[in-house]
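Participant: Pasting the structures in now, so scroll down.
Read-outs throughout are calculated quantities, based only on the coordinates presented, and are distinct from any laboratory measurement. Keep in mind the model is a prediction, meaning the values are calculated, not measured. Cβ atoms are built from the backbone, for glycine too; each structure is taken alone.
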Structure P
Amino acid sequence: MRIADLFTRKPKTDKVAEAMQIALDAARAGDYATALSVWEPLARDGNARAQSNIGACFAGGLGVERDADLARRWLALSAEAGDSSGQRNLASLLFNGLGTEPDLAEAARLYALAAEQGDAQAQDMLSWMLLEGDVIPADPVAAQYWALKAAEGGVAAAMTRLGMIHHNALGVPRDAQHAVSWWKRAAEAGDADGQAMLGAALHLGTGARRDPVTALVWLLRAETGGSRLAAPFLKAARDALTDDQRLTAEAVAGKADPR
């Protein structure tokens, strides 16, 4: 999750909104001391979004010493007040067991509450949990619903998951072309797994016309981005090219756009 996703502004009054924007801008610039000096009085006055942002700072050691207990206290106050950011950040803390034993069931409950309020990162996590079925009952139809919501909110990982859902016919008819369209969106948004799946599809000609050079471009980018999904296809993708084509793909892979 990006730092910018942790800290958000939810205006109540013009004065509070202005203060929250100042703090948000400072945090995004890495000036957590200024951000915390603005958030703290607002948080103590009951501002749930400021409480969430302070909790995120203690959870990540941003401008303060990392303190899981204080993070949990601030995030719990925010979540109890119904703030979606607080609910999602507390869910993440509980899911990862930061300073405490993991509580996956409570994390799922909080993700669901935040998702219902339109938090795209929470929608993404809820979709993943519904697809995995380890903590809450698997429900591919609901997983697709929340993945679509998250994708509409710009979450690239959810776009990749939608591709997987359509490729593997999880609660929907199999549609290889639709899968590729989602992987393309995810790849262009920077998701390494989406890049790997798009590269594989272009290499195999599944759901799209075979394009060996562009396939290798995306697979190389996926590998650089840390996706393990690229490895099974890389050798075959390289072997499918001439030396000149391979060198072209390797050169293009370092650019912003493969075409």
Structure Q
Amino acid sequence: MSGHSKWATTKHKKAAIDAKRGKLFAKLVKNVEVSARVGGGDPSGNPTLFDAIQKAKKNSVPNDNIDRAVKRGSGEGADAVSYEDIMYEAYGPDGVAILIDCLTDNRNRAIADVRTTITRNGATLADGGSVRRLFERKGVVRVPKTWEVEEGRKSVEKSVDEDQLMEATIDAPVENIEDQGEGFEITCDPNDLVEVRKSVQAAGIDYESAEVAFVPSFTQAVDDLEVAQKIEKLVDLLDDLDDVQEVYTNAEYSEAVEKGLEEADD
């Protein structure tokens, strides 16, 4: 499992803790607002907004919060805020590359919080572009292996395996499908994201999220559990910052390290 892409585990861990959940809600709502501002408030004509709303709903953000965010973003709300997208770069423990994607209304606060978190946890800020060049922008569609649908008055569990997913997307411009434990991660060119997502939907398959993300072009092997724990702690602390939307790394853990991290979480 390469990069910081343990999406299902992270989602469930956040949902279990109220404080984490509140921060996640705030990030998702902010993303909806900015998507509406950039491409308009109609999800049918703004696929980025459609996917931002989908991701918020999948993470149980209340519909009222989502609706208000769309209105603020499209200029109907009186409390709209202007956000700036900033990317910070760092080298973490063992030289792991880290990208920190921020969406902020206060650049000074964002860099101060990021710098403090980085320097206090065995990492260093990097020169602009030195880490970014190690990642590629990709469209990423995350598909769960099982999900529930309402049929009549009962809930029915549906599932998909890798062969079915490959068949569903055979005519779509998919670059890779990777099994990530609780779900699959489909990658494609960012310009093909909507087409790939629609091919998944057309096959009656549920999806967790569809968004443009940064995927490492090569990974840094991490075979030491203690180093991996330091990386995970740093990523979690960065992710907790109000201005941080996403954190990407090129760390690739060995099976032994993955098992050790899972046991530590239990």
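Participant: Comparing distance in nm of label points 7 Å out along Cα→Cβ at positions 195 and 219 across P, Q, which is largest?
Facilitator: Values: P: 1.5; Q: 2.8.
Once distance in nm of label points 7 Å out along Cα→Cβ at positions 195 and 219 is worked out for each structure, Q has the highest.
Participant: Computing FRET efficiency 1/(1 + (r/R0)^6) of positions 67 and 99 (r between Cβ atoms, R0 = 30 Å, to 0.05) gives 0.45 for which of P, Q?
Facilitator: Matching structure: Q.
Participant: Still on this model: With Rg and Dmax of the Cα atoms in Å derived from the coordinates and found to be 21.0, 66, which of P, Q does the value describe?
Facilitator: On the way: P: 21.0, 66; Q: 18.6, 57.
The read-out comes from structure P.
Participant: Given a value of -21500 for helix-only ellipticity at 222 nm (-39500 (n - 2.57) for each DSSP H run of 4 or more, over all residues; to 500), point me to the structure among P, Q it was derived from.
Facilitator: Working: P: -21500; Q: -13000.
Among P, Q, the structure yielding -21500 for helix-only ellipticity at 222 nm (-39500 (n - 2.57) for each DSSP H run of 4 or more, over all residues; to 500) is P.
Participant: Rank structures P, Q by FRET efficiency 1/(1 + (r/R0)^6) of positions 107 and 179 (r between Cβ atoms, R0 = 25 Å, to 0.05) and report only the one at the top, that is, the highest. Can you show the working numbers first?
Facilitator: Numbers: P: 0.30; Q: 0.05.
Once FRET efficiency 1/(1 + (r/R0)^6) of positions 107 and 179 (r between Cβ atoms, R0 = 25 Å, to 0.05) is tallied for P, Q, the winner is P.
Participant: Give the label, chosen from P, Q, of the structure having the highest value of distance in nm of label points 7 Å out along Cα→Cβ at positions 27 and 147. Intermediate results must be reported in sequence, preceding the final value.
Facilitator: Working: P: 3.0; Q: 2.1.
Comparing P, Q, the top value of distance in nm of label points 7 Å out along Cα→Cβ at positions 27 and 147 belongs to P.
Participant: Supply the structure label, taken from P, Q, corresponding to relative contact order in percent (Cα under 8 Å, 6 or more apart) with the calculated value 23.
Facilitator: Details: P: 8; Q: 23.
Matching structure: Q.
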